[in-house]
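> In what follows, structures are represented as structure tokens.
A short reminder: the numbers here are calculations on the coordinates, not readings from a lab. What you see is a predicted model; the values in this text were computed from it and never measured. Cβ atoms are built from the backbone, for glycine too; each structure is taken alone.
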Structure I
């Protein structure tokens, strides 16, 4: 496999209630070809294809609650509605390092503008997750409960008893890093990307699966899509930007 080019671009952040949260970093992904899609997956993943993608940078982790609160405090983002009481996948506590969830597509777009970035394009997201060799998961070709927070909901699923069935602090599964060192590209929370869904342009694409994905493993080529005003307790995002 071609060696990955990695660099980090720090972005300062504050946590909830003034507590410090780990500063996010962006990983630079060099221009070049990527293997996208799947020859054996769902219809909307086909065909498997090679595409040249210009260089870009993408957040190493999902945007956290602390990061988002900084945007709210600056009056550049809307405060989020409270999640439903008793939601099964609701993250527990007020830890600033948990991924921010319950965000609409517009909320995610607004935050990325505040962070001097944008939502990643779908092809950028997939290259950051898979590298250039077309692997099924960020770490390789075999599903693994120990490498990502996925596979259980309400005590059921292939990772029941191994993973918690709710979002956890970002970067908790370092062994699941992609070839570029990007974390949580499989599981934890679904992630909004910039693109409209080609089979229904009224919806926006989400990628990556979540803590509670167990009907479908969080393969890097897997796609889903929701209305842009959709919110959920396992739906978040990360940002991207031009390489510098």
Structure II
């Protein structure tokens, strides 16, 4: 356990001493600003602002979980794949020769990072909407519980997305390939699957995060949580199997 904790601390240090988290934080700030601009300048087709006229509309606008999952997945994919690109995975395995334990340490660190960044992103979105609503005829209508649900869903989606990214990064071992695989899995594959099987529409990440955020009710929230966790867990399991069967570099 001591060696695992040492690896975990090293993985956290890797994430917090590089510029990658700051780059993702910059993207979150931009997204928050864009949401604020949408509130101030956006209108419906008839020129009205009905898209922010109810609590449900405002909660839908602030729902950040789907974007959080995509962003955290890219974060995890880059964090895992660059270990092989820069061969920094070698000293990690010298400290902790049991590869699965080393990967689990990296997974824990990246999931924490993904959850924290996603929570910050959701908070920035909520703040942007709340600060710009006074420029319209509508006040902030979302309850504290609704805000908590939006932020909590984003944190969960961020952790699940980060896990998905780590699994793909470990499997592909190339930053460009891992990013491409993440994009294909989360952005390209779901619409294709829905075209082939309409019943699958409720089980793709966009639908699941909508349910968890309190925006839609296609399926029960507990089922959506389990399914979202599955989206992150399956790539990790595949990555673990590949890691045990292949050479380190």
Structure III
């Protein structure tokens, strides 16, 4: 009788594992030049990330993950010591990630998740803007002890404005096109130098319409709820400032 019980238990475990691997959402692809490497899939929560699965890339660099998704989520694909790739996964998605040379996951081609693909392009443009912005700021710091620093500072500030405005336009345009996507929450928090480009004080309209849209599209989603609570805190801070002002 015991043997029958343990046989049934083993079968139940095997079926459960198979069901988990056959989840309704899939991420697969190929990462070149990385056979035998450990590839992790992490759940990117609002406060941290948690590894939920991992696979060893086969001899050709192929991999496959299956998840049982009930709502949209943000995930990270990562290899040890290499760059990482952020994805938005929705229930039923079949996403392909291909990085032939394996040098940078950020250079991968993404199909099956339009928001993820556009987000990758966004970060490519943002990277260029950051390099220009950091270079100009570096030049300013290099000459901060020069006699003509004040004039140079004005000139560099004028040079920084177009970069800042281009980044702002990039972020607001993305958010307007993806109001129902969790990826917009990541874009909302991007910045240049040490400062965020969009803030609640100056750009509350983007915070609010994203909150309204995600609350309808993803009710109860942890990312949408975190953003909603953030807006509550921002409003409370503004109320305190007005009282103290």
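> Identify the structure, out of I, II, III, from whose coordinates helix-only ellipticity at 222 nm (-39500 (n - 2.57) for each DSSP H run of 4 or more, over all residues; to 500) was calculated to give -17500.
The correct label is III.
> Let me ask something else. From I, II, III, which structure was relative contact order in percent (Cα under 8 Å, 6 or more apart) = 28 calculated on?
II
> Using Rg/Rh (Cα atoms, Kirkwood Rh) for the comparison, can you identify which of I, II, III gives the largest number?
That would be structure III.
> Assign the value 19.6, calculated as mean count of other Cβ atoms within 10 Å over residues 73-80, to the correct structure from I, II, III.
Only one of I, II, III returns 19.6 for mean count of other Cβ atoms within 10 Å over residues 73-80, namely III.
> A value of 25, 52, 21, 2 was computed for P(r) over Cα pairs in 10 Å bins from 0, in percent, for residues 129-192 alone; which of I, II, III is the source structure?
Answer by label: I.
> If Cα extents along the principal axes in Å, for residues 57-96 alone is calculated from each of I, II, III, which structure is the one that comes out at 31, 19, 13?
Considering all the candidates, the number was obtained from III.
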